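See the structures that follow.
Quick note: the coordinates plus some simple rules give every number you see, no bench work behind them. Nothing here was measured: the structure is a model prediction, and the numbers come from that model. Cβ atoms are built from the backbone, for glycine too; each structure is taken alone.
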Structure 1
Amino acid sequence: MERLARVRDLVIGKGHPISVQTMYDSPLAGSDPARIVERISSLHSLGCDLIRFSFISPEDAEPFRCIAAHSVIPVVADIHFDWRMALLALECGADKIRINPGNIGERSRTHEIVRAAADRGAAIRIGLNSGSLPKDGKGRGVPALMADTALEYLDWFDSWGFSNAVVSLKSSDAGETVEACRLLSSRSDVPQHIGVTEAGSPVISAVRSSLALGDLLRSGIGDTLRVSMTGDMEDEVIAGVEILRTLGLRKKGVRIVSCPRCGRHAFDTIAFERRVRQRLLSLDRDITVAIMGCLVNGPGEAKGADYAVTGMKDKVYLYRKGVLIGQVDPQEAEEALFEAIGNEG
């Protein structure tokens, strides 16, 4: 039987949907938990399944406790160095913690964390990055060293009777990441969290992550993922969901088709797409929406879309399944589109 990890009501592993994660981008201490819970709900509507928080000090405890109690998706505490923060996060309701046993200190400290996670029904992610590996690599190379180290830590967990674990092996080098994950997959059926760490700005990250994650996912490797980028959490989630949708691994959701704009454009597709993107992607609908910049391609694209918008400078045309259903002033186009979609809901 394949290993599975259970994080609240989410199951991670073979035979279960691949989940999308992001990481909260600001400190917990001094934060407004209610606003964070609100933002988590918005992220969830875009397709986010888990969210991770840096848990750094005791000042993080009360905000984290409130978030864990009210979040619509499981919350993960990211721990480095201080084993006591792992125990505190679990006490505060973490559904999962992420640790690197190599920087926790003595093996007995990791054992204490594992016992506490088991007592509370929480999962653990063994997270190894290429920059935080044992120094005695003996020339094995980064991918082999990451895989070997993860397997050693998994042996610890197995010896303590703990199996609710996920492993992530990440490098900022996409090739190293893919090789490490393949090596681990060839030697263990532990669920894998995949991603390219420190992947860069949104465009650069999307390219690097798509290539690496697409390679792994096509091979059946990867049970949960994060597209790590120097940018908004919302963009991380959208990118992760789109990778899965493009590979046919996630069906549900709105598919946006938009033209890149050229000298013929009479309708500002860039501005319009930016305005409506998050609102569209938050809809619980399985539809395609086309946003086209001129009347050359617009009607043609409209035929293949459930809804389409195109137009001129003074008029915007709205189509449903290739049939023109109305024309409005440009400033009314957004609401006209959503009214049409809502009327069909």
Structure 2
Amino acid sequence: MEKAGNFVDQMKGRKTGFNILHIEKPAHELAPSLGISEESLRQRLAAIRLKLFSARDSRTRPHKDDKILTDWNGLMIAALAKGAQVFADTAYLKAAQNALNFIIKNMREIDGRLFHRHRAGESGIAANLDDYAFLIWASIECYEASFDIAYLKRALGLQEDLTKHFWDKEQGGYYFTPDDGENLILRQKDLYDGAIPSGNSVAMLNLVRLSRLTGNPELEAQAADVSRAFAGHVQRVPSGHTYFMMALGFLTYTAFEIVITGASEDEDTGEMIRAIRQQYLPNAVLLLRPPDDAAASEIIGIAPFTKDLKPVEDSATAYICRNFSCHSPTTDVREMLRLLNIEISDRDSQSVK
């Protein structure tokens, strides 16, 4: 504490005489200087906090923004699902799945279209481009984190709605608002990638990834249409369109379709998946095909190119494909990574044995 106070009035730039209480040192360092034990200090601080909270609780509480937004949750879900893959943390995946399932259950109209906002048990406001693009992104990440085909189906269904109601058939790209939404003077197209990426940039990358996951060239062609629609603008200020550039890189440069055939519960399947997730592969998609044709019927229906990709000698098998042209299958993790052009040092090789 300071006699003149340590709080500065932001308008006047002067100290007000009031202090904001804070602890300058951790308890194990502060306790000896006060001549008390660390445990005693912690007990006293706990009692002080209770008194402060009781005094603060007598004041009028500030309003709390407790609404649930589809677009912001989409970003969070995508991050959690990606974290689940990178850190092999099932808690992240569970949180992502719970949030996505909540939105799908509570924030859709009767016809399946999305709502933008949910609060106090009520959903409303027609979803915008960001809501769709970010939730499709989240669904793709949840598929690659869990290999639950329902998430890939969800992503494709949402993509159909997005194209049907937001696509500019004349100039290309996506409008921010749907064709059956509020009657506006001008339907804008958002492209700037700022604190969060733009809906068009995310939608473009979603299209490329979905095309690679399913083998549908029409989706990739539509991604190319998005790139052409905004190419001139992006070329003038590329630094303002960083996520768009990521999508363009996936669309333009060498990309991989990685298919692992094997039972998800088998150790050799898990070993291959872990080895891939330990690498940085921004231009790759990962699919899991069950070894049994009957169990694989759903993924084959969505991604027909996986039909003839089967395990070799009843072992988990990797197919590394470029533009759906696949190398010879391999059951060896090191060979799989070599086909992805990844050099493994002796130290790194220990993690894939």
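Looking across 1, 2, the calculation of log10 I(q)/I(0) by the Debye sum over Cα atoms at q = 0.11 Å⁻¹ that yields -0.76 traces back to 1.
Computing helix-only ellipticity at 222 nm (-39500 (n - 2.57) for each DSSP H run of 4 or more, over all residues; to 500) across structures 1, 2 gives -15500 for structure 2.
Out of 1, 2, which one gives 13 for relative contact order in percent (Cα under 8 Å, 6 or more apart) as computed from the coordinates? That value comes from structure 1.
Quick check on the output: 18.4 is mean count of other Cβ atoms within 10 Å over residues 20-27, derived from one of 1, 2. Which one produced it? So the calculation was done on 1. If distance in nm of label points 7 Å out along Cα→Cβ at positions 228 and 252 is computed to be 2.9, which of 1, 2 is the source? Answer by label: 1. Which one of 1, 2 has mean projected area of the Cα convex hull in nm², for residues 44-219 alone, as calculated from the coordinates, equal to 14.6? This value belongs to structure 2.
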